[in-house]
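Have a look at these structures, which come just after this line.
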Structure 1
Amino acid sequence: MSNWVQACVTDDIEPEDLINFRHECQDYAIFRSPDDQFYATAGHCTHEQVLLGGGLVMDHIIECPKHNGRFDYRTGEAKGAPVCVNLKTYPVKVEGGKVWIDLGAS
């Protein structure tokens, strides 16, 4: 069942960067890739639940600001120790300059 929620506008995020988005007491991370695509993941690292918002984004990878664990934000795949559990990802659509994520996706 879809549950599309507006997370931000496209101009809120620079290419190769992310913003945090909070909705109903849950944190999400919204990414803008170098090729101008948008992606959404859970907002916390799976290692120690640190908010990803302060992390480094480069080449489709988010690096956790605490222990430098890495994820591919397009797929959620854990890419570097100490993380070994993938991030949850969410479908994204862009309409009229607004970024929407489907929080009902499983």
Structure 2
Amino acid sequence: MVCGKSCPIEHTVNLIGHKWKVLIIRNLLDKGTQRFSELDRGIEGISQKMLTQQLRQLESDGIVARKVYPEVPPKVEYSLTELGNSLKIILDSMNLWGLEHMDREENSAV
């Protein structure tokens, strides 16, 4: 897989390559639409500032949709767009690879 000037792998990594982005997408794939506080609680170690930044980038890239309800206090929900849902196959592959790697590590430690 040699890429020239226009590399699809590089493009994908640029969109979702950040650790927190993948975990945000994972949570939205797993649990569906979530509020900010639910995402914050579901991703161990992420700061609110980083979560906000990553959600904004994912929204800007068309992967996450942000819905604001006109109420006080404001209610905001995040969900995956069709493009975001299309990343499921990538995360499923990462999950499978991770399970196999974790099993290999566990068996070699015995």
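For the read-out helix-only ellipticity at 222 nm (-39500 (n - 2.57) for each DSSP H run of 4 or more, over all residues; to 500), a value of 0 was computed from one structure; give its label from 1, 2. Don't jump to the answer; show the numbers that get you there.
Details: 1: 0; 2: -18500.
It traces back to 1.
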Of the structures labelled 1, 2, which one yields 2.6 when distance in nm of label points 7 Å out along Cα→Cβ at positions 44 and 76 is computed from its coordinates? 2
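So if we calculate relative contact order in percent (Cα under 8 Å, 6 or more apart) for every structure here (1, 2), which label has the highest result? Don't jump to the answer; show the numbers that get you there.
On the way: 1: 29; 2: 24.
Structure 1 gives the largest value of relative contact order in percent (Cα under 8 Å, 6 or more apart) among 1, 2.
Could you tell me which structure in 1, 2 was used to calculate distance in nm of label points 7 Å out along Cα→Cβ at positions 36 and 84 as 1.5?
Numbers: 1: 4.2; 2: 1.5.
Value 1.5 for distance in nm of label points 7 Å out along Cα→Cβ at positions 36 and 84 corresponds to 2 out of 1, 2.
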Calculated from one of 1, 2, distance in nm of label points 7 Å out along Cα→Cβ at positions 4 and 28 reads 3.3, and the structure in question is 2
Parent structure of the calculated result 2.7, given that distance in nm of label points 7 Å out along Cα→Cβ at positions 20 and 60 is the read-out and 1, 2 the choices: 1
Among 1, 2, structure where Cα Rg over 2.2 N^0.38 Å as derived comes to 1.24: 2
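No lab work stands behind these numbers, since they all come straight from the coordinates. Predicted model only: the values in this text are computed from it and were never measured. Cβ atoms are built from the backbone, for glycine too; each structure is taken alone.
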